[in-house]
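Following this line, the structures themselves.
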Structure 1
Amino acid sequence: MLLGGIADDLTGAVELAGMLAAGGMRVALVLDDAPVPPGQDAVVVALPSRVAPVEEARAGFGRAADALRAAGARRLFFKYCATFDSTPAGNIGPCAEVLMERMGAAFTIFAPSFPEAERRVFMGHLFVGAQLVSNSPKRFDPLTPMTEPDLVKVLAPQTARRVGLVPLPVIAQGAEAVARHVAALRAEGVSYAIADAGTEEDLAVLARASWDWPVVTGGSNLASHFPAVWREKGLLAPAGAVAPVRAGGHGAVLAGSCADRTREQVDCFAARHPVLRVDLARMEAPEAALREAVEWAVPKLARGPVCVTTAGDAEAVAAAQARFGRDGAARAAEGLLGALAKALVAAGARRILVAGGESSGAVIRSLGISRLTVAPYVSPGIGLCAAEAPVPLALCLKSGKLGPVDMFERVLEGMRE
């Protein structure tokens with residue numbers, strides 16, 4: 001196995017697997033502690049570790065790393081969000097530490113840039129479009145607000161290792177220049193380095209510099225450049241075609257992300273289809289809210305796709321967190337959407353779009369799915385995959401912050417068999 005990938009949420013895992021599949025690799029995606037299947041060029045493990053307690057996240061990464069290594073993974077890749085979602089406690093630094101220890105690695109880079117989605121790093125500072133991340137809506141994220149744009153400063157409190165920088169002027173000189181710079185950093189006692197990147201060409205240089213490292217971390221775009229390098233090295237054979245992600249049955253959207261883009265997508269969908277907006281702060285009891293959502297949604301499925309959303313604006317999020325606490329509000333939303341997914345599938349829904357990484361994980365785990373077949377990557381936010389058990393499903397698991405505004409209806413229709 002050329003690569004064992006570990007992603008800190010499910011939508012990130014789907015994106016990583018999709019990019020590797022688009023590069024011609026045979027890829028499987030498994031959740032949590034599900035068995036690692038044989039006969040793959042890469043296996044990606046999805047873990048709900050982004051906002052988990054640090055020791056829980058570290059333990060999960062340790063189990064995943066051990067399983068991937070036992071299955072023959074030659075190197076490990078840690079995929080996290082392009083906005084470097086984390087807090088001073090973690091979990092990017094602590095989880096990377098586990099992989100470094102398991103693989104005996106002395107150095108790695110952190111390269112979250114996703115140019116296609118306008119996430120770029122320059123001189124260690126993360127930009128969302130033309131804004132520093134600290135000036136973007138990401139500063140209001142209810143779980144991982146990003147108020148510091150300097151990623152060296154963000155990562156440093158999460159690790160005891162020294163953190164440095166691989167700056168853009170070095171990357172512009174090519175992979176050999178990056179290798180020399182890394183050697184100099186290591187001589188200074190640096191183990192971790194934030195890597196600048198503004199274009200796909202920059203990421204391709206970083207991939208050429210790190211293709212044989214035991215541990216690499218970053219966004220899925222960095223990993224997308226590995227297959228071409230491995231093919232040049234004679235390590236990767238062409239993969240067969242992947243079947244389209246399609247299914248019969250009804251369509252439904254479950255939106256848990258509070259990102260501005262998800263709320264825009266819900267509003268767009270609402271212009272043509274029914275939408276139920278659940279106000280978590282006013283929810284009397286989870287059982288009653290679930291019953292109301294099921295009674296609202298199920299009779300409408302035969303007439304076309306429906307959407308149920310727990311997403312709200314900053315004021316609604318603050319009200320929900322005041323009532324349930326930060327983590328409690330997230331658990332309430334995920335629990336409702338997961339239970340609702342089971343009811344919708346029981347009523348004949350077979351095409352399901354979920355908005356939000358944590359929400360996607362909650363829905364898939366509630367449905368008892370442990371393995372997904374991922375379609376080749378198409379564009380940001382459109383993570384298509386299929387599940388065969390317990391029932392055949394066509395799924396789109398999207399990051400809350402990404403995807404075209406009008407994607408909900410279009411993607412559901414595209415998954416129709």
Structure 2
Amino acid sequence: MLRHLFTLYKNSFSGLSKDIWLLAFVSFVNRSGTMVLPFLTVYLTQELDFSKGRTGIVMGCFGMGSILGTYLGGYLTDRIGYYRVMFWTLFVSGLLFILLATIREFEWLCVAVFVLSMVADAFRPANISAASFYSIPANRTRSFSLLRLAVNLGFAVGPAVGGILAGTKGYSWLFWVDGLTCIASAILMRIFLAEKKEAVQEEPSHHDKPVAGSAYRDKFYLWFILITAISAFSFMQLFSTLPVFLKEDFLLNESEIGWLLALNGLLIAALEMPIVYSLESKLPPLRVIRSGTLLIGLSFWVFNFFPHILPLAIFAMVIITFGEILNMPFTNSFAVSRSRPENRGQYMALYAMAYSAAHVLAPIIGLKIVEDYGYSTLWHVLMGCCVSAAIGFTLLRQRMVRFSELRRQSA
């Protein structure tokens with residue numbers, strides 16, 4: 001049994017390119033400094049004494065900047081290449097994180113957070129595109145999972161250290177560490193990771209890739225993006241409403257919240273690669289994504305049925321982690337499978353924009369629901385969103401299968 005598990009774990013990491021490992025290392029360094037976003041709502045409500053409404057507006061500005069940034073990132077990736085976009089967005093966002101530590105006025109914070117997220121999230125389409133250049137179709141989902149492993153292993157470090165720093169040294173340290181690790185990642189990338197000019201030749205996809213060159217004409221993909229945004233709205237409460245909930249209802253301090261968020265990253269680092277390796281060639285991606293979406297909703301819904309004690313918070317974090325494992329690597333892979341190398345930036349921008357839209361809506365709507373109706377109502381709403389998204393993924397898969405059959409019959 002143990003030998004079988006060891007072989008499974010070993011095989012899940014085999015066959016990946018050296019460059020994808022280097023890209024994962026850069027991502028780990030960058031993410032290990034992620035301290036501002038997990039504590040931003042707590043910082044705004046506790047340190048700056050903002051109301052939940054104002055906090056939601058600031059977080060909404062972060063999301064709106066993210067939407068614009070992901071669009072620009074995809075546009076620039078198709079024109080000047082993923083490498084330049086990745087380097088400059090990392091370097092400049094590092095400087096902006098440090099600048100943000102000096103701003104405390106509501107209006108200027110909205111502006112600064114908008115600009116910061118616009119620059120920082122222009123990195124995301126370029127990063128996804130880079131992963132497709134450094135991998136082959138046969139191991140693409142695992143390549144994305146390796147990047148997520150690095151990101152989440154870093155995320156296990158960032159919030160844990162950030163919680164300790166916030167509680168002992170003050171919140172300004174979070175901005176400095178976050179900024180310096182962004183700059184360090186840019187420098188490491190320039191030194192160790194060479195740009196790859198040509199993508200690996202694509203294999204025919206079972207997802208029935210579209211003929212049209214533009215992502216905006218791919219109707220199946222546009223529906224996929226809309227449904228993904230609905231599920232992402234629920235998931236993004238992990239970084240906006242949930243930390244405040246844990247502070248107010250569970251009476252956890254910043255360090256404890258940080259360790260709880262770190263559990264998410266540690267579990268992903270330990271389990272995602274073998275799980276993805278076991279599932280990527282056995283089940284249709286949309287079916288796996290549907291299961292993950294339901295688990296994300298369930299992770300919040302449990303708060304309405306059990307006493308608010310620490311074991312429940314840990315249990316909920318475990319559930320959302322498994323939901324994330326079954327959702328995000330496969331949505332990444334599905335998005336890439338619909339694109340070609342020449343329009344990949346456009347496809348990845350739309351994909352990243354789904355999560356950016358969730359960044360806008362999650363804090364604004366989530367915190368507003370909490371302020372007006374309470375946390376219990378929000379958890380019901382999130383479960384409803386995830387059930388709706390799961391149904392959407394099911395219908396999308398059925399229509400894609402039917403469309404493929406009609407094309408084969410008419411050929």
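Where a number appears in this text, it was derived from the coordinates with a stated rule and is not lab data. A quick note: this is a predicted structure, and the numbers were derived from the prediction, not measured. Cβ atoms are built from the backbone, for glycine too; each structure is taken alone.
Some observations on this one:
- At a computed 19 (relative contact order in percent (Cα under 8 Å, 6 or more apart)), which of 1, 2: 1
- Entry that produces -27000 once helix-only ellipticity at 222 nm (-39500 (n - 2.57) for each DSSP H run of 4 or more, over all residues; to 500) is calculated, selected from 1, 2: 2
- In terms of FRET efficiency 1/(1 + (r/R0)^6) of positions 317 and 389 (r between Cβ atoms, R0 = 35 Å, to 0.05), the structure with the greatest value among 1, 2 is 2.
- Read-out volume of the Cα convex hull per residue in Å³, for residues 101-244 alone, computed value 171, structure in 1, 2: 2
- Structure with the greatest value (metric distance in nm of label points 7 Å out along Cα→Cβ at positions 149 and 165, set 1, 2): 2
- Structures 1, 2 were shown, and distance in nm of label points 7 Å out along Cα→Cβ at positions 109 and 373 at 2.6 was computed from 2.
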